[in-house]
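Each in structure tokens, the structures are laid out below.
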Structure I
Amino acid sequence: MTISGWEQLLFIAAVTAVAAPLLGRYLAATFRGGKAPGDRVFLPVERLVYRTLGVDPEASWTWRSYALAVLAFGLVGTLLLYAILRLQGVLPGNPTHAPGMPPLLSFNTAISFITGTNWQAYEGETQASYLADTVGLVVAQFTAAGVGLAVALAVVRGIAGKARTVGNFWSDLTRSLVRVFVPLSIIGALVMVSQGAVQNLSGFRTATTLAGSTQKIPGGLVSSMEAIKLLGTNGGSYYGVGGAHPFENPTPFTNMFDLLFVIVLPFAIIFMFGRLIGRPRQAYAIIAVMAIIFVGHTVVSMQAEHHGNHLLPASVSQVASGVSPGGNMEGKETRFGPEASALMTVGTMGTTAGATDSALDSYTPVGGTGAFAGILLGEISPGGEAAGCTPSWCSRCWRCSWPG
């Protein structure tokens with residue numbers, strides 16, 4: 001790899017090494033019970049939620065009751081999201097005039113987003129209204145991540161074995177959203193906006209090209225979806241081409257920030273686990289294994305994509321940008337280069353997000369193997385709160401409305 005590639009990888013590792021323990025300590029204090037950081041701000045909001053739901057946050061349930069609550073919440077959420085997608089054509093908040101999704105597509109999408117898989121069989125910028133994106137899909141991304149963290153907490157309590165109960169699902173879900181995912185997503189969205197990611201309600205804007213023709217430019221609440229897509233390790237993008245779209249991932253900084261937003265929380269959850277069971281050394285051992293696996297398959301892919309396939313001729317843009325003559329740039333990000341593209345894409349394959357900024361079917365055999373190793377081991381290194389998608393697209397496929 002080049003020096004730049006090593007610097008980017010070391011930067012990701014260093015920031016994660018600093019941020020994950022701090023966030024893990026915050027999570028442990030938040031979910032241990034009793035007083036927690038931010039009570040003055042968050043506790044009134046939580047109490048309002050509990051009164052609205054009519055639940056006792058202090059009650060602790062058996063694992064059967066907890067599991068039934070998770071299933072019931074998922075069922076209700078799926079039905080509500082299905083209805084929104086089917087009716088989006090007649091509902092407000094639809095400046096792009098997206099029609100209601102067909103029954104099978106609505107069913108597929110609803111189940112996908114509620115479970116945190118976020119498989120997309122539709123083109124987000126043209127087939128989903130702003131209301132469906134925000135009230136439907138983005139809310140589902142929040143709840144999927146919240147449910148994932150809540151279930152993780154129940155498992156941790158079961159491992160600790162201090163009682164025959166595993167906590168309160170409604171309390172865990174509410175605290176996950178109010179104290180973790182919502183505030184961090186607001187921060188992430190503001191960072192994305194500061195770098196040029198789109199965040200508006202303008203619908204399509206018509207632009208005139210240099211050739212004199214016209215083109216419709218999609219807007220939308222892109223930064224909001226991008227933040228929880230990454231933080232919740234959901235996957236699922238506003239645009240069909242995901243992180244390769246410059247409106248969603250505009251700069252090399254956002255490319256690295258996206259990866260950090262995906263991987264810090266999974267590592268932090270393991271630090272939380274060690275503190276909650278009172279055995280931090282167990283957490284350190286798990287984190288060491290996770291880090292070795294994560295760095296291993298990421299370095300392999302970055303190295304392979306740097307060298308590329310020398311049987312392919314170099315393009316003019318590759319020569320001008322100093323990319324290796326064998327560099328395999330079809331389907332890669334020319335804004336970032338092959339190493340940064342592999343770092344972002346292959347790195348997120350180690351989580352359940354599977355967020356991408358380049359096409360997996362354009363990777364070299366060795367680079368693609370590193371990516372798929374991350375997919376196969378993504379539930380453990382570093383894992384996540386949901387089970388995200390791993391799209392493989394071409395930068396000129398039918399799904400792409402961006403002439404990339």
Structure II
Amino acid sequence: MPQGGNTGLSGAATPDQTGRSIVLSLVRLNRIRAIDKFNNTITVEAGCILQNIQDAALDANRLFPLSLAAEGSCTIGGNLATNAGGTAVLRYGNARDLCLGLEVVTAGGQIWDGLRGLRKDNTGYALRDLFIGSEGTLGVITAAVLKLYPPPAARIVAFSALNSPGDAVSFLDRAMQRLGSSLTGFELMSQDTLELVIKHFPEAKYPLDTRAPWYILSEVSDLVSEQNAVRALEEVLSAALEDGIVVDAVIAQSIAQSEALWALREGASEAQGMEGKAVKHDISIPISRIPEFIAAASLLLNDQFPGDRLIVFGHLGDGNLHFNISPPIGKDGADLIARQDAINRTVHDLVAAYDGSISAEHGLGVLRLAEAKRYKSSIELDLMRTIKSALDPKGLMNPGKIFA
């Protein structure tokens with residue numbers, strides 16, 4: 001089984017219980033092999049730290065836009081194996097969308113050299129896409145050709161207060177109509193989530209005088225100028241404030257202020273961990289149905305498990321919620337963990353009812369292994385097993401993952 005930075009949240013890089021698994025560390029495959037500025041590609045080995053790839057791209061006056069909280073330690077091989085998401089999916093897509101070619105060692109020990117930096121290649125099956133997101137169960141990714149982009153002239157961040165998830169979706173719709181592809185981030189946080197971050201990070205401060213049930217962190221990237229980005233964002237915010245969709249807002253006036261606003265969102269998961277035990281969900285829902293889902297799930301959980309705190313945040317722009325539960329204030333969480341299976345069933349059954357997914361960006365790993373059988377159709381599972389059997393007939397590659 002392959003391992004990278006060991007930052008995954010679903011246990012895809014954890015050996016199974018047989019005691020016979022061989023752990024293959026890829027961290028020494030850490031070279032950046034080539035940068036092609038005119039083709040806007042970078043060729044890297046699987047053990048490259050994500051932040052090192054970002055920095056190498058910037059040194060060449062290019063942007064590699066994949067960005068997530070663990071970027072200082074996660075590796076690109078793991079990012080690709082789990083089809084990582086992060087904070088810029090709204091504009092640039094998941095890891096799969098950022099990859100043009102792969103080098104893979106197959107289960108039979110052969111090396112497939114698919115390191116082609118082509119945007120168009122209709123010569124058969126897209127083998128690349130089979131290995132991306134397969135969590136190491138079909139082969140070992142050893143290198144990749146990734147897309148680069150022109151770096152923005154400015155990145156402007158705003159923090160807004162809203163009364164409901166419905167208002168947040170309306171705000172997103174208006175922002176996308178006005179800003180288009182320059183809208184690169186649109187992150188949702190509940191008041192309870194923000195309070196946890198403020199509580200556990202002394203440097204964190206409330207960015208607004210107004211307290212509201214929900215908040216949106218939005219980011220605009222502009223290729224022209226900072227003035228252009230600020231003007232566009234101000235227009236969107238002014239209209240939303242005038243119509244009562246947004247109740248208060250602030251635009252960062254410096255890089256330091258932008259980083260401080262992002263820290264509020266990026267610290268959410270760690271703050272919940274510092275608070276104590278938690279039951280966490282990485283789900284995706286059609287954006288239009290997110291307000292209805294949050295209302296229905298909150299009602300169900302409050303009825304079945306009164307006192308538990310809902311800690312909800314995520315990437316509203318691409319429909320990905322981290323719908324988490326913390327124990328009542330003053331409780332150590334032991335009772336919460338005892339209720340974990342029942343909570344998971346309640347949340348995930350509702351996710352399925354809303355045509356969603358029980359894993360948006362973290363993968364199945366071992367954490368959601370058994371649940372996949374409940375929420376995937378028999379046809380899907382049979383097709384996946386057929387692919388697995390064809391590429392790994394002896395079941396050597398990362399056993400005990402994807403299939404229960």
Structure III
Amino acid sequence: MNPATPASSDPFIAECIAAIGDTHVLHDPSDMAGYLTDWRKRYTGQARAVLRPASASEVAEIVQIADRHGVAIVPQGGNTGLSGGATPDASGAQAVLSLSRMRAVRAVDPANNTITVEAGCVLADVQRAAREAGRLFPLSLAAEGSCTIGGNLATNAGGTAVLCYGTTRELCLGLEVVTPSGEIWNGLRGLRKDNTGYDLRDLFIGAEGTLGIITAAVMKLYPLPAAQMTALAAVESPHAALKLLELAQRAAGPLLTGFELMSDFCLALVGKHFPEMRYPFAQRHAQVVLLEFGHLGDGNLHYNVQTPEGGDPRAFLKTYQSTLNRIVYDNVMAHGGTISAEHGIGQLKVEDNARLKSPVELSLMRALKHALDPHGRMNPGKVIGNP
């Protein structure tokens with residue numbers, strides 16, 4: 001739609017209104033603004049409309065309408081991602097499909113240790129529903145009060161308990177997905193074993209909405225821990241921390257859920273910005289380990305590069321993305337790692353993904369994308385870029 005064209009005369013918007021109601025089809029710029037900028041405010045796009053369906057059948061109907069009109073769909077959960085994966089491009093031709101109204105906990109099965117939730121269900125609400133049933137849903141991360149289970153699945157989020165419970169992929173047993181053709185695949189099965197063909201579930205987890213739209217999921221639950229203990233230990237180097245990790249795993253086994261390594265510099269920054277946070281030891285130590293939560297045990301490295309004092313943040317960000325990221329990524333890859341262990345590729349890391357993956361791997365990914373989404377209308381430009 002041309003920006004000057006009234007929304008009422010746009011046949012795509014008119015059909016969407018007929019499908020899900022005028023209240024849930026946002027097309028005024030002020031109403032759409034909150035859906036068009038990513039959490040870190042690095043990306044701001046434009047949209048033909050923001051669509052807020054309330055069920056899988058409404059999602060399917062919207063996808064069918066979009067297919068008829070040649071409109072690309074950008075699925076969005078809590079909009080807390082750090083890679084721009086849920087932000088539309090600047091063309092104004094794409095539609096954002098927000099799953100924020102699909103918040104229901106459909107079922108809790110304590111006997112099978114499963115919970116079935118809709119994609120727009122906030123992570124903290126899933127945790128709460130599990131606790132009320134006397135169970136633990138172990139996925140936990142900083143944005144749990146606003147991120148959604150659909151977004152967690154779309155990016156295969158890790159969180160603080162990967163060491164013990166695995167990533168979101170390992171916590172998922174079944175999915176409900178709307179395909180790019182607008183069909184609903186009901187794979188909401190709570191089975192631990194199902195050897196009946198291709199594992200369709202894992203195709204959609206981590207795909208960031210580029211192969212279809214996750215609308216609901218069956219997730220694993222665990223018994224509530226009888227007790228919980230957290231400890232801080234000072235070590236002199238990352239190498240010493242790895243030795244401590246080996247000792248802790250040998251002593252605690254599966255009881256160890258997290259192992260976070262923080263440098264003295266990081267703790268000093270916390271003290272600088274939050275003076276009420278007292279340094280935890282009587283003297284300074286090069287590294288500190290938090291035992292219970294964390295990323296060192298699962299090989300996940302978070303690095304944050306700050307603008308030097310008095311520097312230009314915008315100029316530094318440009319250098320950071322073009323130079324410093326490449327230095328870190330190339331070193332990580334040289335040691336058998338990956339450029340994204342947590343937040344997905346989105347649009348932030350598309351170029352690096354294309355540069356660092358093998359031609360065979362990229363070819364297979366593009367073949368899957370073309371097979372499932374031949375018109376390229378599911379979250380275009382993300383993960384593998386545009387064809």
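Using the calculated result 4.5 for distance in nm of label points 7 Å out along Cα→Cβ at positions 115 and 235, pick out the matching structure from I, II, III.
The structure behind it is II.
Matching task: -18000 is the computed value of helix-only ellipticity at 222 nm (-39500 (n - 2.57) for each DSSP H run of 4 or more, over all residues; to 500). Pick the structure from I, II, III.
Matching structure: I.
Throughout, read-outs are computed from the coordinates displayed, never taken from laboratory work. Computed from a predicted structure; not experimentally measured. Cβ atoms are built from the backbone, for glycine too; each structure is taken alone.
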